[in-house]
Structure I
């Protein structure tokens, strides 16, 4: 696989799903760019596999519509998304490269029942001039907001040589042992190949601030999530209860008040859950989040980072940088050796990977050795193996939102176990658990891989009206 930056793992985007929303959105952006200078009268979008089965609940139709119009998930005003979609619906026109063409969403976007043998998240775009096909492209949304264009992968080899190439944990181990260095230092040297020092730090700070903004928005918003399940937001009430009447007028004041609140085990436990719930409630409501490594698992990393920043002795933003560098590399190794797509591997590929990332990052900043970092990541994944993806109604809500809280707590537990453990005594290594996760993914029945055709998705009596 081509070398990955931590910023391939940490992407800023819009909820609710990295593979069903963010990926299709980016594919639509790319397709629209290819249409510049061409005369078109109609566009069609065909969604296959998991995109067809759960795309409605994940907002795939909304994502491709906004992508075709040229909106970017990184910068769109998320509060205006419904307004943009309603305008297209009212006018039955979509602006592609500033040219309006007829567009009726439920006609132009097909949720196909056709069986596919390629990737479970496949979508095909077709542009017509009257009856003639002007351009046709097929994309695969492979998880974490990554996309691949059919027939293109092997033709775009990146000539990037890293000072410390990393495919597996053994490679990373060889590097930090030979250099007597931390994992974050090794990863930082690799990042300098992609970006300047200033660009790396600026992007890490932007990612952290986006996470904090998301937590704050989630903790200060009441109401019911869209989609028909009538799921009530919990983070707002939980944070108010924990703050015990403390007031605030900004996210900085909110964090200061949270830090000053009681710090007994029960309270900290509930704060961690609150932070995770806040992010994924925002994610379910088309809010701006950071893939970590996916949208559906976006709450784990912010919850664990805030646990550390607010309730542990730390060095502030310097530790946040180390956390992101370390956890980002752990996510990269899972992507290279297994998958971060629930449609490919179930929820072990999302919550499991995010928990492993958080465990490793937390261990790094809490003074753990590089070997203990990998040990923590292994422990966290070991206890997510086989976790299925069975969202009720195809919505990233039940059980997805609460799973982020559980993943965050497992990450903290894994870090503590590693910090008091001896990696030489570990019988399961990081590379072994990555291999096992991939084998488990391949063995997992399709209905437990983000299709809403098994588990809680079929045993729940209340389904959304969508």
Structure II
């Protein structure tokens, strides 16, 4: 399409949603490569919420853990290439840019502004697709993040600060762009490929999961609320798809108490890595949100340590009656933001007075393997979790979770949330007021959603041309 040389591509959106549609030979090779050759480009065909047997990867959290009767289902993502769902967003972004000629993999350097998983995903995907990459990341992020990026073959540039220091990242991207005409900035906070992956693949996966759970006697086949913490605000785009399916569905965004940007026009540093980036992203459809809820970053790390330490896991099984297989499953599949998302789901169930027939869903964006150093710091500062401490933490952090720090999506609040985009995107990043105003119309978002079909069609045409 744009080059005589062959682009390295992977699945369509429809194939990421339903990987059984992938050519059986390619699918078999990809499944084998999961463990045998994880850096082989064929692993791009493993970008899906489903495992090698096409089963959605999830867990249902029981009342013994959550303290609420409402079932809470959490999608897990460590089976993705690079062990995080962000690889789906980075693949969708880069594929689209290549198909439409905005990026030349043989000439351009891809720059991935990130606070963690997007940069890891960008390093992985770009490396498999034959591109040179630079990842920009705050210097205070976990050691494991930097190690993974370098292992996937990308250069790392560290910027000052922690999770919420995004302006410093933007400043570095401007510097790189000005110094090299072959730099291409793939900004997760702005590029709609990130939105489209979660709107279509994550959103429709959740719809199918709700039906699957109903067949098991869990819920009624509909999702009452979807909770997602915002970093780039890509993941929360799944809520737009869910609200199209069920008009009374609630979309709940989550922020750190230490950085309540939408909640209170706030700012500050925090350590829920991957969220709370101190601005409202361009790809976030805030006018469709029903609430913002805030979660404490220390509580998120204290909760994760329950699953990380043997005493905490033992308390879950022996003192609360959580199934041992579920505890084992969750012990590797939750990260700090996963705990934040679980707390938000519990708050949503309580705030909306949901019952046993309702269903709340959320997402575990990564797993414990990214936070070994953070858990070591927690043990140093708070001690190792034994069974007694595990019981105390479950009772206080889960069963005792309060419905405070909740800001409903009233018409006025939604307008405030949208207006906050002005300061980043018009004053700093070159958008126009007219572009910002256009996002007030639902038709703007619907047009972006419809591009999924266009991109899939272009990829299929490119494949056909290569075969011809």
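Comparing distance in nm of label points 7 Å out along Cα→Cβ at positions 42 and 194 across I, II, which is largest?
On the way: I: 4.1; II: 3.2.
Across I, II, distance in nm of label points 7 Å out along Cα→Cβ at positions 42 and 194 peaks for I.
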Exercise for review: Give the label, chosen from I, II, of the structure having the highest value of Kirkwood radius over Cα pairs in Å, for residues 18-113 alone.
Suggested key: II
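If mean count of other Cβ atoms within 10 Å over residues 226-233 is computed to be 17.8, which of I, II is the source? Write out the running numbers ahead of the final one.
Values: I: 17.8; II: 28.0.
Going through each structure in turn, the value belongs to I.
With distance in nm of label points 7 Å out along Cα→Cβ at positions 90 and 266 coming out at 3.1, pick the structure among I, II it was computed from.
Working: I: 5.1; II: 3.1.
Matching structure: II.
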**Study point:** Parent structure of the calculated result -0.91, -1.18, given that log10 I(q)/I(0) by the Debye sum over Cα atoms at q = 0.13, 0.15 Å⁻¹, for residues 98-353 alone is the read-out and I, II the choices
**Key:** II
Review point. To which of I, II does the computed value 2.4 (distance in nm of label points 7 Å out along Cα→Cβ at positions 170 and 274) belong?
Key: II
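To which of I, II does the computed value -13000 (helix-only ellipticity at 222 nm (-39500 (n - 2.57) for each DSSP H run of 4 or more, over all residues; to 500)) belong?
Working: I: -15500; II: -13000.
Only structure II yields this read-out.
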Check your understanding: From which structure (I, II) was mean count of other Cβ atoms within 10 Å over residues 10-17 calculated, if the value obtained is 27.9?
Key -> I
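The numbers here are math on the coordinates, done by the rules we state, and not lab data. Bear in mind that the values here come from a model prediction, so they are computed numbers and not experimental data. Cβ atoms are built from the backbone, for glycine too; each structure is taken alone.
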